[in-house]
Structure 1
Amino acid sequence: MSVNAETVKKIARLARIAVTDDEVPGLTEQLNGILGWIEQLGEVDTSGIEPMASVMPGHLRWRADVVNDGGIADKVLANAPEAASGFFAVPKVIE
């Protein structure tokens, strides 16, 4: 696949990027280079290769899934402008 000047202008318009006529030839060459690399990647034989979520091996550490209050209610309520009975207190709003 190759990109021409009209396609570059259309892509720039869709992306809302201001591109001058002097910049179009350079962008055309760059986009064609990128598309060439993508075509090369499509030629690579990946049969027998398992998909990866990450290049680094990692395992999640398991913890007990229990409901708790976090043990920091006092610290959280210290940030509140006003607290009452262990809850955030807010002004009553009636419309």
Structure 2
Amino acid sequence: MKLQYSFKGKLWQYPGSGGWYFISLPTKLSKEIRTALKSEEEGWGRLKATAKIGKIQWDTAIWFDTKQNSYLLPIKKEIRLKENLNIDDTREVTIFI
């Protein structure tokens, strides 16, 4: 059985090389997930997950960022285009871990 978490998050772009796009999980939710599932993390704080935004659902992973003290959900171009998701847009996100 997978655990389900829902939250609202804002799309942002990493300013460094490659310019990946992410939605950060809320800090409180990240703490709850990390407390429950840290033993499941792979390298670099990676947790396999399924994410859903709007009508799009895909297999992915969330990554723990020690600077933000939260997990980051990467948002691929394909997802951004299908959901018309732009920088600073806030969306309801559901993840299954």
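The numbers here are math on the coordinates, done by the rules we state, and not lab data. Because the structure is predicted, anything quoted here is derived from the model rather than measured. Cβ atoms are built from the backbone, for glycine too; each structure is taken alone.
Here is how the numbers come out for the structure above:
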item: Test item: distance in nm of label points 7 Å out along Cα→Cβ at positions 20 and 60 calculated as 5.2, pick one of 1, 2; result: 1
item: Among 1, 2, structure where helix-only ellipticity at 222 nm (-39500 (n - 2.57) for each DSSP H run of 4 or more, over all residues; to 500) as derived comes to -5000; result: 2
item: Structure responsible for 1.75, with Cα Rg over 2.2 N^0.38 Å, for residues 12-51 alone calculated and labels 1, 2 on offer; result: 1
item: Comparison of 1, 2 - label where Rg/Rh (Cα atoms, Kirkwood Rh), for residues 44-83 alone is highest; result: 1
item: Structure responsible for -0.72, -0.93, with log10 I(q)/I(0) by the Debye sum over Cα atoms at q = 0.10, 0.17 Å⁻¹ calculated and labels 1, 2 on offer; result: 1
item: Origin of the value 18, where relative contact order in percent (Cα under 8 Å, 6 or more apart) was derived from one of 1, 2; result: 1
